[in-house]
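Structures given as structure tokens follow.
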Structure 1
Amino acid sequence: MRKIVIINDNNEDALLLQELLQNHPDVYVADIFSSLAEAAPLLTAAHYDILISSISILSILISTQKNLPILICIGVEEDVPSASAKRSIFAWLHPPFTYERVLSLIQNAERYMVQLSSSVSEKRDYVFIKSEYKLIKINLADILYLSGMRDYTQVFLKGKTSPVTTLQNLKDFETKLPSANFIRVHRSYIIALNQVDSICRNEIHIGTHIIPIGNAYRSVLDEMIEKNS
């Protein structure tokens, strides 16, 4: 699950963002700060995946903090004169905030993080997973889909009647898979796009398997399908 920190001197806006983000299944707001001075000690000590910051502290934030998380800035790009500051910003969030807009930004950030972590494995065509006290080599081309169940993941393979089970959660497993073909379609499912036989309303059919599509992941799936159409 991705950790988000909000730094905003407008407490009402910060609480509204927290409320909107509570509806997302894979992120949570770990901390809210009203000033950079208050947040600075934890920015270096704690691990955050996404930082949502008000534009008023942007310049000092970028100049004083190293290795920032993915940065989403509340404001308008034209209000930032510094080109280097603009390059540090992943996305802009303009008031008034809506669930759809916030959800879209978080999904884009999530895809970006997955792409970064999986870039090394894009050319690799296999993974090793630990199952029942041994390491098993799995060819990526054989994976139909993955199902996450709390702290372990089931990997369903072509030609196999039973899945391979590994004591690793789905989020961690996702970082090992090339994002060009594997996509999260539900909080509990990742599919291999090239194995899909059909999509009917809110269900994906892969052979005899039926995988549900979560509402929070529908737009990302539609975008991926559009790119491959």
Structure 2
Amino acid sequence: MPYRLLPQIGRAIASIGSNQFTIALHNLIMEKLGVDAAHFQSIALLASPNEPEQTLDDLITSNSGQLPPDSASRLRIQESTEHFQHSIVVFRQEPLGDEEANQLNHLAPLLFSLLEQHLQCQRSRAVISTSIEERFQERLRVTGMKLSEREKQVCLGLLAGHTAPQQAERLKLTVNTVGSYMRRATAKLGISGRNALMRWLYESSDTMPSAN
């Protein structure tokens, strides 16, 4: 692997699980092949092979979002694993020949390994997030605590590790409003801060405060 690719590889690895991942992967391919765009597609293979679920479908371009024309040269690589079917198509206005095909095939094991790790990371986070939300709702039910929908969303975001600015962006609120919802929620629950919220989440029913 050429040393000049190491910074791009490092950025791709660092972005695994984030919404910047396919951009980093595109930049890695662009550094090697000088492509104009790359289309990443991954299908989750479910219990029934006839019912695939589209997991990832991103077209990343190098030219300010301009889509590659139909006349653009393209190369495709594919791989199927136990959990996913991956496909990467690269586009370039200038012809892509045998040399570029060999270079892309040489990169393929790394690209597909990174894709697999990214999707597994996202899947794990989704499972953890669902587990936390289910337990949170159960804790509220057991204690009889009543929170507004926004207060619940902010609490769940905090438990998931999101910062106030991240929550503000995700919920389309201001940072001050996020803080206000959090203060209201924690006051109702009789706690303060993320650590206390996490302890409240996993306390036994016998030790948890209940609503009057």
Structure 3
Amino acid sequence: MKYVRLTATPDPDLAPRLFRILAGASSVTETRLYDVSVSPTGRLTGLFEVLGDPDRFETEVQSLPGVRTAETAPVTGERFTLLLSLDTTAIPLLNRIFELFTRAGVVLATPVRYREGSAEVRIVGPPAALQTIFDDVPAVVSLVVHEVGEFDTRRRAPVAALSDRQREALFAASDLGYYDHPRQATHADIADRLDCAPNTVCDHLQKAEKKVMASVLDPAVGA
């Protein structure tokens, strides 16, 4: 079974307003999709984690075409969870893409990351099915391939082993530039985002980094 990791960028003038919001417009900086289900009638329900302003977000999306419900719950700082229910038939571009995935027989591996007007995704399926995606993707969506390989569930999600607070600390550190070179944030900056003490941030990051590195370097995983 193969996977392809790519960035999908719709024409900003033709992208659905909902996509533009999730991918970094207006009230949102970044969104991650963790779970999704689609009914035969075109109803999509997705579980997201969002970095942004939840009040502005709810105001912006409630009246958009295809949005049935949008329920948010705070996580920490500017990060919140989102349970979003959509009628994909009212969002033509989204509906075409999900129909393409269904027809090709491929799977969208989570998490999916939305930012800077694009979606960073991994698609899993037989080689011929993956080729169908490239052949039939709507012309208004450009695809940039970063990696192709054999799909291995053991490599799927190193962050899955993290506790909620460890994952929040790791994502906040990344968002704020803690892992940039030169470093753009300190433990104190991350602590302000998470509303905790810098020593607590240090503890969360050390444990998270140890788990992620163990997942990456484990010989059984790398085999």
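Quick note: the coordinates plus some simple rules give every number you see, no bench work behind them. On a predicted model such as this, the values are computed, not experimentally measured, just so you know. Cβ atoms are built from the backbone, for glycine too; each structure is taken alone.
What to note about this one:
- Among 1, 2, 3, structure where distance in nm of label points 7 Å out along Cα→Cβ at positions 112 and 184 as derived comes to 2.6: 3
- Read-out helix-only ellipticity at 222 nm (-39500 (n - 2.57) for each DSSP H run of 4 or more, over all residues; to 500), computed value -11000, structure in 1, 2, 3: 3
- Read-out Cα Rg over 2.2 N^0.38 Å, computed value 1.13, structure in 1, 2, 3: 1
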